[in-house]
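Each structure below is given as structure tokens.
Where a number appears in this text, it was derived from the coordinates with a stated rule and is not lab data. Remember, it's a predicted structure, so these values are computed and weren't measured experimentally. Cβ atoms are built from the backbone, for glycine too; each structure is taken alone.
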Structure P
Amino acid sequence: MPRLATRTQTIVSSPIRRIAALLDEARRKGDIISFGGGAPSLPPPQEVVEYIAEALKRYPQKTVAYGSTRGMIELRELISQDLKKYWGVSYDPHEEIMIVNGGTEGIYLALGAILEPGDEVILIDPTYVGYSEPIRLFGGRVRYVPVRVEEGYQPKIEDLEKVVSPLTKAFILLSPDNPTGRIVTDKFVSDLVRLAKEHDFWIIFDAVYKHITYGRQTPWVDAYPGARERTITIHSFSKEASIPGFRLGYVTGPPEVIEAMEKIKQYVSLAPDTPGQIAMIKFYENGIKERYLNEVVIPTYRRRRDFMYKAIQEYLPEAKTTLPEGAFYFFVDLRPYLEAMGRDDEEFANRLLYRKSVVVIPGKYFGEMGKGHVRMTFVSESEERIEEGLKRMNAYITSYL
């Protein structure tokens with residue numbers, strides 16, 4: 001057989017995708033309580049479901065037809081209006097917005113548009129697993145800024161300044177964060193924009209959880225003076241509209257960046273998902289989005305978040321964590337237990353699934369600073385099953401202590 005490209009040997013398979021495959025197999029064997037996945041557990045708005053179903057019946061060819069690479073202008077115009085409403089920043093729907101096949105493609109296209117071999121991209125450690133490998137795929141190098149549970153997982157600008165170099169091409173900021181649920185401070189964003197201007201690097205702002213917050217909103221990077229011309233923002237409909245299977249999101253940024261990303265997208269996925277775009281046009285109509293977020297999504301997830309927080313304190317009293325300000329996750333420091341058990345976080349997660357049918361994600365998957373932690377989502381299970389899952393974790397741990 002002819003040789004494969006060497007880049008496929010250096011890229012590490014996504015650990016989250018490995019867990020998803022493991023879950024598919026494990027579900028056949030019994031009752032699984034999953035604190036593992038990052039997908040919404042609520043159905044999309046009923047009005048959206050009915051609208052897309054009717055569109056497929058009445059206009060089947062149109063509903064599944066190819067579209068433009070940048071996406072439907074009707075949807076981009078609605079996005080522009082929505083961003084102005086929520087964040088007070090105007091984006092040209094023709095020049096500064098492009099629809100993409102999920103936030104993952106948005107990240108890939110953004111990195112492809114800006115990176116040259118040897119460029120450095122700075123990440124927070126721990127952070128989302130989907131950044132480092134695309135960076136390496138485009139020939140970039142990764143540098144890290146550590147954050148710690150004792151400090152609420154907040155990054156420090158002085159730690160960022162230590163790793164900025166003449167090779168720095170971008171810094172990726174995810175807020176609200178996966179895996180920690182942290183929302184960065186206004187002061188950090190202000191200092192970040194200043195630093196980016198001084199050293200002339202890009203800010204990639206991953207805002208996929210921008211509407212999934214439980215108190216204060218995340219600072220909006222583009223709203224800071226001097227940020228617009230050097231910020232690429234990644235958005236997703238998966239979380240706020242509960243449509244992850246449609247694989248739909250969008251990117252906002254300077255016209256030159258959008259044009260460069262469009263060139264790459266033409267040869268990656270051609271065009272964004274048409275049925276999903278039609279569905280999201282409906283999502284913006286008649287206050288559907290606001291009612292869905294304010295009456296269904298946020299109250300449900302906040303209730304489950306608060307319940308899991310109390311359950312962690314009750315059943316894992318030696319663990320350390322913080323109350324998530326946004327997103328779907330607790331990042332739990334289990335080192336007091338793991339050291340006593342003689343286990344690392346990956347072995348713990350594997351044995352917990354095998355012995356107690358509870359899924360958590362090993363913290364080491366999210367970076368060196370994640371070792372000894374596990375990520376636990378609170379959106380996938382009801383309060384009753386959250387408590388049962390924590391009871392099982394307690395029983396597994398105490399059986400070794």
Structure Q
Amino acid sequence: MANEDEWKNSIRRNYSYFKNNIADSLDVAEYLFGETNPPIITDNQKEQIKAENTTSKKVGKMLDILMKRGPRVPQCLFDAFMETHNEECAKKLAPYLLAQEKHALKREPSEWPPLHEEHFDMMKEPVTYLRPNDPCCFLQYNNTDEVYSMRRECRGLVYLINNEQFHTLSQRDGTKFDRDNLKKLFTDLHFEVIVENNLTAEEIRKTTESISKCDKMKDSDCFIFIILTHGDEKGVCGIDGISVPVTTLTEMFEPNNCPEMNEKPKIFLIQACRGDKREMVCSSGGPGENKSQGDGGGDRVDGMNAPDINVEREPNIYATQTVHSKSDILVAYSTPEGSLSWRKTDAGSWFMQAIVWIFKFESHVKDLVEMLGKVNNVVSKGKARDVGSHFVTVSKYESSLRKKLFFFPGIYGDKRVHPKCI
């Protein structure tokens with residue numbers, strides 16, 4: 001529940017503006033009486049508002065009454081403004097409502113990696129969709145100066161490469177959970193998801209280049225590349241043990257190679273080790289510490305050269321380049337350069353599990369960079385065990401995005417989408 005001073009201040013600081021700019025206070029009062037359940041104002045209070053002899057006094061009376069009501073007032077008043085064509089007044093309340101919703105998000109797992117029961121209960125829940133008159137949507141959806149356009153019914157392509165079976169390297173047990181969970185997540189976020197399994201390095205290059213030149217790019221608001229594989233300092237690994245530099249993949253979507261994605265966001269999510277360094281921390285031995293590490297399958301790494309640590313042990317031109325070729329790209333890695341990346345054999349990688357958790361419940365109010373900051377925080381809480389030692393990592397991202405990227409789940413164009421329709 002919102003702090004009383006906070007929600008009342010959201011009215012007080014805009015009191016004069018509302019008095020001078022509400023088009024018809026009686027329309028607003030009628031909405032607050034007839035369209036809210038239970039009504040925010042009573043029939044008697046509505047009549048008190050009507051009895052005032054000037055528009056300014058009517059608005060003042062209505063606001064004075066609302067200040068004596070409960071914390072539902074800001075959201076109901078926002079809805080009333082939207083329904084009575086007082087959008088500029090609604091805009092004054094929207095930042096407060098958005099801040100309150102972000103503050104109220106409590107869907108983080110109790111520990112990391114998550115307990116199995118908690119994790120699989122999460123997977124049964126749908127993506128949180130925008131509600132009618134959602135303040136995030138109201139503030140950002142048409143703000144194309146600061147926010148990337150994400151309005152198409154199909155936002156674009158997600159190209160997902162899942163490497164599990166390798167010729168000479170260890171099998172990546174547990175990667176199927178990441179593959180299936182990510183496919184479901186981004187389908188629910190209105191993307192078309194293309195999955196390829198067990199590609200060699202050359203196949204990674206060729207299929208990725210083919211995607212960059214496909215006709216669907218010109219109808220995309222966004223492109224997302226995901227790879228789940230082993231890796232090393234040089235790049236991501238094909239099943240033949242040969243690595244492909246990440247820059248080789250990102251360059252395929254720069255304007256000179258993929259003009260259809262000029263000025264559009266290109267997102268790369270990389271689940272792979274980037275070396276064989278294991279960072280160790282001291283255990284405090286506190287009550288309940290690392291209890292999930294004995295829960296289900298053990299943690300393994302996605303390194304090409306590291307031991308398999310078992311903790312149990314010419315395209316058609318549709319656009320021209322208008323910004324720097326390296327603009328509008330974000331690359332998120334499961335681990336820092338030179339370090340190992342961790343994966344639960346019966347649930348998926350720490351990094352991709354965190355992406356599914358955070359994106360599923362927060363993409364309706366937070367932009368991509370804000371969510372990835374939270375992913376970094378969640379991943380950093382994990383500890384893998386090996387002979388009494390505890391190993392940690394943290395995910396990281398590098399961004400040249402010029403605007404905020406919201407997924408706006410549940411809306412396209414001017415239409416709302418019910419989750420069951422996805």
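When distance in nm of label points 7 Å out along Cα→Cβ at positions 102 and 230 is calculated for each of the structures P, Q, the largest result comes from Q.
Sorting P, Q by mean count of other Cβ atoms within 10 Å over residues 126-133 from high to low puts P first, with the largest value. Thinking of P, Q, which structure, once helix-only ellipticity at 222 nm (-39500 (n - 2.57) for each DSSP H run of 4 or more, over all residues; to 500) is computed, gives back -12500? The structure behind it is P. With log10 I(q)/I(0) by the Debye sum over Cα atoms at q = 0.07, 0.14 Å⁻¹ coming out at -0.33, -1.33, pick the structure among P, Q it was computed from. It was calculated from structure P.
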